[in-house]
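Each structure below appears as structure tokens.
We did not get these values from a lab; they are worked out from the coordinates using the rules stated. All figures in this text were calculated on a predicted structure; none of them were measured in a lab.
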Structure I
Amino acid sequence: MDRLTLDQEGARTGEISASSMQIGNATVTIRNIAPMPIADVRFKPYDTEKNRGTVKMYYGLAMIAGLLLVCGVLWWMITGSLGAGDIFAPAVITLISALIFGAVLWRAVRLSTVVGRSVPYHRLLIGASDGRQVTLVDDNKAVLEQIRDVLRHKVDTNDARQTAKFDLNKDEVLIEAGPL
């Protein structure tokens with residue numbers, strides 16, 4: 001199955017220096033930082049066009065197998081009520097189509113459950129006073145809160161000594177106080 005990843009949503013690494021912040025390809029001056037909310041969001045990693053098409057195909061195959069099942073049952077009932085001696089063929093077709101119907105329908109339901117499943121993740125939205133917005137995305141809210149707290153401290157205190165580097169792929173934030 002195809003899978004979407006969180007890094008398609010925002011930057012994963014960055015650096016907070018004395019007076020600016022570099023996140024991915026974006027640079028924001030610390031004194032221009034405005035709001036910094038952390039949003040809790042749901043993400044469906046397997047909800048892609050290809051996966052939805054696969055689920056539709058399995059449901060279609062289940063419908064065809066179900067139609068064969070109904071036809072086999074009707075054939076079996078008709079040949080049995082006419083007193084025909086050989087009802088082995090309709091019984092075998094009915095049994096095989098029932099097995100195929102059950103297997104394909106089970107697979108379709110399992111795939112649709114996986115495609116529809118959502119997982120939580122968090123998005124740190126860093127707004128700048130010039131209207132730009134930089135986004136950090138991770139499934140670990142504590143790391144995003146730590147980055148936000150470093151930025152908030154720098155904005156509140158104008159502390160040029162504190163710097164930080166972060167890598168969301170490793171869930172680490174390295175904070176340095178700098179020289180006194």
Structure II
Amino acid sequence: MGKLRVSFSLLDAWSRGDTQLAIDTYFHVGGPKNKAMEYGIEFHDRIAKHIDKYNQFPDDFFSYPLMIPEAEKKVVANYNELFDISAVFDCIDSPNLFEFKTGVQPATTWARKDQLPLYFLVAELEGIPIEKAYLIHYNQHSNEKDYVVVWNTPDKVERARNIVDSYAPEIHSFFEREGLI
């Protein structure tokens with residue numbers, strides 16, 4: 001019996017009933033599925049490189065002073081004997097987390113998803129202090145930006161635990177039964 005590494009993308013695909021996407025996500029099969037996804041990857045890469053080089057956001061992206069930022073920081077937290085939880089923080093400058101999104105959905109739509117609560121849980125498990133997250137959105141079609149602040153609260157962390165506890169055992173059983181782990 002192998003240990004499963006769950007992530008927001010894996011849990012999200014499974015929760016929507018997309019078994020094949022869950023498998024592809026877990027094994028990192030396939031690349032961007034469309035131009036919008038390609039753009040998002042290039043956008044993240046540009047922002048991360050700028051942060052790494054200058055310790056600040058690009059002037060045309062977001063105006064917020066950074067102290068000791070880490071771009072594209074991968075964190076894997078031990079959850080229990082069956083699961084680890086993996087997260088890639090777009091930028092962490094503790095006690096702030098910054099998540100970048102592109103496309104037509106506004107920041108408020110992204111903020112209602114379970115990604116940030118899961119990231120808060122990972123940070124808590126790893127002892128990384130996060131007070132709040134800035135979800136920064138850029139619509140490349142209209143050249144408009146917006147952002148929303150999401151506070152790290154106990155109810156968000158509990159929500160993330162419920163998501164992991166609800167879906168990860170199902171995923172683990174399926175992957176084990178299919179010989180994937």
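Listing for the model above:
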| item | result |
| --- | --- |
| Given 3.7 for mean projected area of the Cα convex hull in nm², for residues 90-145 alone, calculated: source structure among I, II | II |
| Structure from which -13500 was derived, helix-only ellipticity at 222 nm (-39500 (n - 2.57) for each DSSP H run of 4 or more, over all residues; to 500), options I, II | II |
| When relative contact order in percent (Cα under 8 Å, 6 or more apart) is computed for each of I, II, the largest belongs to | I |
| At a computed 0.97 (Rg/Rh (Cα atoms, Kirkwood Rh)), which of I, II | II |
| Per Rg/Rh (Cα atoms, Kirkwood Rh), for residues 74-121 alone, the highest-valued of structures I, II | I |
